[in-house]
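> Below are structures written as C-alpha cells.
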Structure I
Amino acid sequence: MAPWMLDLLVLPLFYSLLLLQYSPSTFAKFQPRYFPSSITHPKSQSLHTNNKLYKTKYFTQILDHFNYNPQSYQTFQQRYLVNDTFWGGPKINAPIFVYTGNEGNIEWFAQNTGFMYDIAPEFKALLVFIEHRYYGKSIPYEGNKKKAYKNSKTLGYLSSTQALADYATLIVDLKNNLTAIDSPVIVFGGSYGGMLAAWFRLKYPHVAIGALSSSSPILQFENITSQYSFNNIITQDFRSESENCYKVIKGSWKEIEETARTRRGLELLRKSFHICKNYISGDYLEGWLSTAFIYTAMTDYPTPSNFLAPMPAYPIKQMCKAIDSLKLGNNTFAKLYHAANIYYNYTGDVSCFDFLDDSDPHDLGGWQWQACTEMVMPTSGNNKESIFPASTYSFEGHAQYCEEAYSVKSRPTWITTEFGGHDITRVLKRFGSNIIFFNGLRDPWSGGGVLKSISKSIIAIVEKEGAHHVDLRFSTNEDPEWLRDVRNREISIMKSWISEYYQNIVDSDAH
C-alpha cells in the first residue's frame, strides 16, 4: 500500500496530507501508483489478520439510505466484530460499546484498540466493531471491489453520512435482535473513526448516549485551523527532542535535491538509502522520508507499538539519536537512512526498499476517493521554520488531481455544512452533550482537534505528551502515569453518562 493512502485521519486522512504537499505544477510526479513503498512490512501483518478476540458477523446493509431510487435498495454484506464475553446482558440493561470503523480493515483497528476490551469487564459491556463501507470485506456490488471502485458512479455511495447511517441501522437492528432495547450505547473512535464517533453522537443522539472521540480533527476543514498547524507540530516534536536533529532534517531536502540532479547522484542516493530498484528520483525519496517523519510524529507512543509498523517506545527520540550519532560524522544521508529505519525497518529484516510497491494490506484504498470528495483538509502548509521545505496549501492542485483521477469536483465546505465546525463552542453549547474529545499535543492532528471543554458534558482532555489516539491502545505495565490518568478520567466520565441514563429510566418508569 502506498503510505500516502493511510488516514486521519487513520490515520483518516493521510492521503490528503501528502497529496496537498505539492503545487499543481508538480502533481504529475505524484500520481498514487508512484508513491513510496508500504509503510508496514509484510511480517508485521500477522497481528492484524489473526483476530481471536472477536466473532465475525455480517449484516445485510442497504446501499443508499437517503434516496428511493431502484438502485438505492441494493444491499451488501457489512462486516462487524462482536465480543460478548463480559456482557451483563439485556436483563440488567448492560451497556454496548461500539467502535465506529475507520477507513480500513476493521480487524486491524480492533486489534489495535484495546481500551474498549480492557474496560469491558468493569462495565459488563458488549463490544462491537463495525467496518466502514467500501473497506475491508464490507464491499458493495456483490463484494466485488473492482466493480465498487470502478468509477465515480459506483464510488458515489462512499461517504461519511452513508457510513453513519450504516452504523445507526446496524446498531438498532442488533439491539432489537438481542432484546436489548434499553441497553445504553457509547460509540468510540480514533482519528477518522473518532470524527465519526463525535458526529454520530450529534446526528443520532437517540441511538448513542455518548461518544469518546479520540484524536479527531473535526476542525481541520476550510480555514478553521491554520494550514501550517499540522507540520508546525511535527517540527516542534523533533526540535524539542534535539536542535541538531531538527537542523539536519530541515537542511537535508536541499542536499537531496542537488544530489538527484545527476545520474551519478541518483545512484548515490539509491545506494545510500538501500533502494531496491534503479528507478528513483529526488521527489520519491523526499516523499519516502517525509512519510517516516510524519507517521513517527503521529505514533510517538510511550511504549513499543505495531500499529503502522513495528517501532520502539518514543520513536522520535530514537530517530534523533540516530541523526545525532557521532559515529556517522557529517554523512547526512547515512543519518537520514538510520533514522528512517526506525520507522520502516526497526525489526531489521528489510534488505532494501521498493519505492514502487503499491500493495494495500489494510484495504485503505477508498480513502483517496473520500479525500477527493468531502474530506478536504488543508494540512500541507510549511512556514520558514518548518522541518519540511516551505510551501503553501493549494486547493487548486487538489481539485485538479481529483478531476483527473475521478472526474469529480471536490466539496471543501460540505463537512462543515453537514456537521458544523465554525464557532463550534457556541454551537455545541446549544444542543450537544456527552462527548469526550481526547488529544495528545505531540500528534500533528491535534491542531484540528477540540482542545477546550465546551460544556460540563462536552469535555476536552488534552495531554501534552500524548500521540495519535494513544488512549485507545491496549494498556501495558509500562504505560506512564499521565496515560493511566487520561484513561481513568475517561472511564469516570462514561460511568456518569451511564448512571444518568439508568436514573432517567427509573424516573420515566415512576411516571
Structure II
Amino acid sequence: MTSTPTRRQTTRRPLARSHIGARQLVALLGEWESAEPVYAALATRIRLLLADGRLSTHTRLPAERELADELGRSRTTIVAAYRALRDSGHLISMRGSGSVLVLPRPRPSQSAPEVDFARAVPAPVAGLDEIIHALAGRAPEILERSGFDLVGQRRLRELIAARYTARGAETTPEHIMITLGAQNAIALTARTLLRHGDRVLIEAPTYPHAYEALGNAGGRLASTPVTTMGWDIDHLVSAIERVRPELIYLIPDFHNPTSASMTAEERERVIASARRNGALLLIDETTADLDIDRLGRPPAFSSLTPAHAAGTLVSVGSLSKTIWGGLRVGWLRAEPAMISRLISRRPADDLGTPVIEQLIATEVLERYDLLLGRRSEQLRAGRDLLVELLHTQLPDWQIPDVKGGLSLWVELGAPLSSALASACQRRGVRITAGPKFGIDGAHERFIRVPFTAEAERIERGVAILREAWESLDPMATPGSQTHLPPVL
C-alpha cells in the first residue's frame, strides 16, 4: 500500500549553487554595524546584499563558527543573525547543505516600492507611441520575414553607421551588429574575446552589470578610479602599463554612475597606451547621447583610433536610455572581421534581435535628433529639481554639477551608503548603495540618485531620503558638526 507523501516530503528545497567564504562575505559587509542590536544589523546588511545583487540567491553562507571567527564576534551573535534571516524568509538551512540564501515570497499585502531610485530608467520618450502605432499597420509585411536575425536589418545598420561617419569615423553597415541592448553586446564581446584568467581593466565605480559580465566570462578584474571630477588619467595609463590587460572597459561620456566625461586629450592618451600594450578597448557609449547642457562634444573613440589600429576597438551603443528601456535594441561597432567572430559566437546564447523591435528602432533613428531633444528637456527638468531638493533638504551632502546622464553620484560625508539603503527600503524607497558599483566593497560614502522619475516621485523620494538619513547615526546627519574621517 502506497502512503500519501507528506508536505515535508514533497516540498522542494533549493540547492546551493555557489558558496561565499567568511573572508569574502566580511569584505562585502563593509561598515555594517548600526544602532540596531549586532545580530539584527548583520541580518539587515545581508538582506541588502541579496536585494541589490551583490549576493545571489542560492548562495551558501559560511558556517556560523567560521563567520564568527572572521568577524571577531561570538557564535551566538551569528546564530541569532541567521535565525533572523530564516524568520524573514531570506535563509533556508538544510542538513548537509548549510544555510542557503533565498528571496522570500512576497506577501499579499506587499506592494511595489513608493519610489524606485535604484534604477536610472527614464519614461519612454515623447513620440515613441506614435511610431509604434504607425508600425502596427505593417504587420503583414513583418510576418513575411523569418524573425531570426543574427546581424541586424540593413537599413537600421545604415542609420547607425551614418551617425558614426558624421562624427568622423568612417563606418559602413558591415561594421555594425544589432544586439539585444548594450548589456547583451558587452556580454557577447566578453564571451567571444576573453579566456579564463585574462586581465580586464575597468573603472571604479562603474556599471555593475558590465563588470559582472566581464567576470562571468573569466576576466580577472583590476580597476582605475573615476570621480565626479573625471579620471585620473595618469593612474589609468599607469594601470594599463602595469596590468597589461587584454581588455579595457570604459564609459567615457556621462559615465555611469559619476556622469563625468573624458576630454579629447584624455581619450587620445588612453588609445595610445592601449595600442602600446596590445589591449582591446571596449567603449560603452550607451549614455553618450544623454546630453543636457554640455559645452561641446568630445570626439568618439572610433574617430580618434587610427585606421590601422581599428581592430583594437569595439564600441557599444543602445536605445534603452535615450528612447525607452523596453526597446531592447543595441549595437556593436567593430571591424568586419571582429563582427564575423561575434556573429559566430552569438547563436550559443541568442538567435538575434526581434524584427519588430528593429523596425521600431529604424523609425526612431530616422528622427533621432528630434527625439534626443525631447529627452534632453525631460532630463534637464529632473536634474534641476533633484539638485534643488537635495541642496535644500540635505545640505551637508556633496551634490555634483552634471551636464548630462541620468543620475547624481552624491557624496554623503560618511560611510553609510548601505545603512541608508536599508533605512530607505523600510520606508518604501529603493536605492542602490555605492559599493554595488565597485568590485572591492568601496564607495560606502556615495549613493547614486537618478533624476529620471516624474517630479512628484522625485519630491517624495528626497523627503524619504532625508527621513532615512536622519534616522541613522547622529554623527552623520545633516547639520551635525561631527563627521567620520575621510577615506583616503
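Every number here is computed from the coordinates shown, using simple stated rules; none is lab data. A quick note: this is a predicted structure, and the numbers were derived from the prediction, not measured. Cβ atoms are built from the backbone, for glycine too; each structure is taken alone.
> If mean count of other Cβ atoms within 10 Å over residues 136-143 comes out at 19.0 when worked out from the coordinates, which of I, II was used?
I
> When mean count of other Cβ atoms within 10 Å over residues 176-183 is calculated, the result is 24.0; to which of the structures I, II does this value belong?
It must be structure II, since only it matches.
> If log10 I(q)/I(0) by the Debye sum over Cα atoms at q = 0.13 Å⁻¹, for residues 128-191 alone is calculated from each of I, II, which structure is the one that comes out at -0.51?
II
> If you work out Cα Rg over 2.2 N^0.38 Å for I, II, which one comes out largest?
Once Cα Rg over 2.2 N^0.38 Å is tallied for I, II, the winner is II.
> Moving to a separate point now. One of I, II was used to compute volume of the Cα convex hull per residue in Å³, for residues 256-367 alone, and the result was 117. Which label is that?
Considering all the candidates, the number was obtained from I.
> Check the numbers for distance in nm of label points 7 Å out along Cα→Cβ at positions 232 and 352 across I, II and tell me which is largest.
For this comparison of distance in nm of label points 7 Å out along Cα→Cβ at positions 232 and 352, the top structure is II.
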